[in-house]
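S.K.: These are the structures, in structure tokens.
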Structure I
């Protein structure tokens, strides 16, 4: 499979490689970054296994979690990708659906990079993969992601909200949002 690289005005999204491991361990597996991802830091082994799974899935056409780089620099800023809703806690109509997610290292928050990366990934999802709809999930406690979903055009799907036992009470319920190709304005 050809390498799928996405570019924006300020960013380059590249498929993951083993060289991303130090960045993920040092800048992504932190209390601040993991706060809205269940709150628990992962062991180095879990991080390594997760990266290996991302690399394998990307090359097999499964989920795609790009590493986000600043354009023209050798600086990673985060990760953004497409997945399938896998948790059994999700309502049946949501399970297996296409989902987008993003995470940035704390030093790069508040600069619009997550929105820019997500726009590139959504354009790929709708134009290249022909997804009719993409879901996104967060919680009311994650106000920045909620604002970003609104900016991107996502609509709240409160009938699909659910309690996820993998997240602490402060981050429940999980709120569900969707964006259809007809609502996408890239």
Structure II
């Protein structure tokens, strides 16, 4: 089922996510989140964005061939196709490397895009849909997507990483989203 995506101004977007205690209880939600993300051609979706502030996000970067990604498991680079979509439950992250600038947008901020500085690498430890812990290292679009979705789980937004000048450039669009209040797509 395709879910409504909440927009900027909805309180769920500024709420720190609750840990998922029972993985079996979220299987339906995960399926709906994946269907929703694909229906709008997104590469990531946090539970917060569908009004559920849980430590849960889904990611699939396989359709973004114009923005390379890399993933390593146990020090070996792996084929992304074999590991997508990713379901990250109660993720923990560590960042490494210098910061790189890259274009970001967000399904909760339609038509707002900006260059955002993010660390080049991120190490992720999470639980999968079978309740098993797994970890990997990511770079490129995958690393950026993980960091972007992880921010959502902390109640943070990509606009929080904008410079004042970038924020001023999109102020009218942000104001319009806030004026719509708790609108959904």
Structure III
């Protein structure tokens, strides 16, 4: 099997179920953004962060692969043949957020991303996750998306924010506090 098929040379691609759409279709944008997030999470795993973070992130990548396959499906019966995202995945994110947050200084103001490349990459992943959420909500306007997926993506951005702060703390990097300049 060749990597290139030439079927997309005119700007279209096939969804799960066989329907062909333009490559700028909202459904393509949704699973493409999920793919981008999966890749940024891989980058975080490649940095010198705790193994427990790497293991947890790998599970998130697997969840996002499930989400991507669901977002790529556009047919009446194909969802029944795809893996599903369990509500337990949301609970796992919340549990990990609470665990990490319990080790951090309470946050009293906004922070500015930065301080270490791994921390900054967590923040980039968080912003991609927020974009994924916006795209999925837009897709949901015309093609209903499971509430579990929408909740998971929302919670994932919270996890990535908390992870950024946790990685910073692990590396003894203080949060960069935003101090707005008022005239």
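S.K.: Suppose relative contact order in percent (Cα under 8 Å, 6 or more apart) works out to 19; of I, II, III, which structure was it derived from?
M.R.: Clearly, the read-out refers to I.
S.K.: Taking 3.2 as the value of distance in nm of label points 7 Å out along Cα→Cβ at positions 96 and 120 derived from one of the structures shown (I, II, III), identify that structure. Working shown, then result.
M.R.: Numbers: I: 3.2; II: 1.2; III: 2.4.
Answer by label: I.
S.K.: Have a look at I, II, III and say which one yields 2.9 for distance in nm of label points 7 Å out along Cα→Cβ at positions 16 and 112, as calculated.
M.R.: On the way: I: 2.9; II: 2.3; III: 4.3.
Answer for the origin of the read-out: I.
S.K.: Upon calculation of distance in nm of label points 7 Å out along Cα→Cβ at positions 88 and 104 from the atomic coordinates, which of the structures I, II, III produces 2.7?
M.R.: III
Any read-out appearing in this document is the output of simple, stated calculations on the displayed coordinates, not a laboratory observation. All figures in this text were calculated on a predicted structure; none of them were measured in a lab. Cβ atoms are built from the backbone, for glycine too; each structure is taken alone.
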